[in-house]
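Dropping the structures in below, format is structure tokens.
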Structure 1
């Protein structure tokens, strides 16, 4: 019997990529012989992360269409046509039983090509306000999986909608804490609390600037700091961190082992994108959320409010983070508060989302054999 073949299309940021990886990992558990191919762009996160996870990867030539007048927008129609041709070629060559899109400009050409060829398709949408690709393709695909019940309002008179939550990776849990501490150069015998600061796969300049302005005060709280900066701010951050012991501060452009970072952290400062929220609530991690102010339909603010109102997180808005970072960290960094926040956070988690979507993907795959 021929093995099931599945294409995943999604990337550009970790928010689109990591849900796809979570679903793929669950599929391999349920169907070990399944053949999985990831499609993305060669100059973004997926080109490095996917091969490291052991999955084959092929690239298409596509980038996002930016709001406002930008010279790069002039190339968008050309890129879209080329990406469509590349998507058709990849599909005809790989012969998938199903194509899964997890949002972003990468998934659009591949999913559209699959629908043209009558191949079963599924979209997993992370955000409360669905992205342009999802809204455009929703009526063409076989199934649409949402993270939030409120998102249904954008897809009237559709019957193929499921609210399953945002997929998160099982490898985020069951981490050996000693190995995780050693990864960051921290001593297992050191019982200080650890603050994790990250701005997503691309970094967050405002948060990085706030850490730089507050670094001395934060370290004076007798904590350890893990600081992921993104590539653009790394050199500047690296220079600032050189004045501190590696036992106190770990700084890098990207964290390859986010499972380790989550495992050793007691408090987290980060954006409030949908995937980050799903990971925080799966693990029950207390957080200070700094919503990205330019997110579509203000969805990061809404995500942050959900956690804040339940007592799982504090919220600091982007323009206030430098001023309020130290005082908020110092207020929350006690065992009683952190325990209460952790309990509330975990109550909001949907740890089985990836497994449920994987089951639906396999069901679609078995409905058509090429």
Structure 2
């Protein structure tokens, strides 16, 4: 009998040591075995911008990226964690800087520092169909907040007044080797949380006829009703851009155009407001490490649907020209300088004395490192 009891005790002890019940209240991901790959990258963008209009608030109007006047500051710094396998993938990109302060000002505190955060599953490995859910890179316009990927350091007004990010679900369906169709179900127009009970829809047609050309056509529609814009209802938006890069990669250029329509409900009933923009950009590397860039643009929002005038006149109808110099002295670092001049039809700017002005001139530069 003693031998039986002893055997039972030994079995019990060995079981408790080798097969403990997991406490689900603990945070623990160390006990998994995965067949995918984890990559970690980072980016830091330090900058200085000077506005000759000398804004009193030290925030340069109509700018989201690098928008602090006469300061040495960080526009964007992030760490990029990405996991990928044959069936699942995930990204987590916490970010900090004046870009986040400006572009995420209306977001909840815990979501202000997410450049990207999403999880994806491959619905068909044969057809390469993916579903991603979370905070996603916006398909709209040909510019992003990551300056190293842009032709010029500064961003166009088209990029500043369209979503840099979207939140929701994305379905990627490759139709052929040259055409992808991406469908989005979103919380709204660049917002992490919904402002009403409706969801927004977006569709992107991504066409790559060869390695030198990319043509994107994007559609967006959604209810824009929220407390600050209680009159707003359905917003419809279409955006098309073309990017071309030469075989030598010395010359790159792009063209972007978009048109938006905003339904409003007032005391006199329903009405529709419109805004649009056009721009063209180019970059040329005349030596291995030295390049020039230029941009010409026009932005028209007379009823202040997305851009609210800081001058005495209502609306923003503005043309602009930017000239840039790029110096990539190492493979993972770059120095960039640019000069921007804007001229508005009305007094949509203010000068250094606070009076209405039709023009704005800015000088800026940055030093960025990525790894």
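Quick note: the coordinates plus some simple rules give every number you see, no bench work behind them. If you're wondering where the values come from, they're calculated on a predicted model, not measured in any experiment. Cβ atoms are built from the backbone, for glycine too; each structure is taken alone.
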Taking FRET efficiency 1/(1 + (r/R0)^6) of positions 269 and 317 (r between Cβ atoms, R0 = 30 Å, to 0.05) for each of 1, 2, the highest value is that of structure 1
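Can you tell which of 1, 2 yields 0.15 when FRET efficiency 1/(1 + (r/R0)^6) of positions 85 and 109 (r between Cβ atoms, R0 = 25 Å, to 0.05) is derived from it?
Values: 1: 1.00; 2: 0.15.
Checking each candidate, the match is 2.
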Value 20.8, 63 of Rg and Dmax of the Cα atoms in Å was derived from the coordinates of, among 1, 2, structure 1
One of 1, 2 was used to calculate relative contact order in percent (Cα under 8 Å, 6 or more apart), yielding 18; that structure is 1
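Tell me which structure, out of 1, 2, gives -2000 once helix-only ellipticity at 222 nm (-39500 (n - 2.57) for each DSSP H run of 4 or more, over all residues; to 500) is calculated.
Details: 1: -13000; 2: -2000.
Structure of origin is 2.
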Value 0.05, calculated as FRET efficiency 1/(1 + (r/R0)^6) of positions 93 and 213 (r between Cβ atoms, R0 = 30 Å, to 0.05) from one of 1, 2, is from structure 1
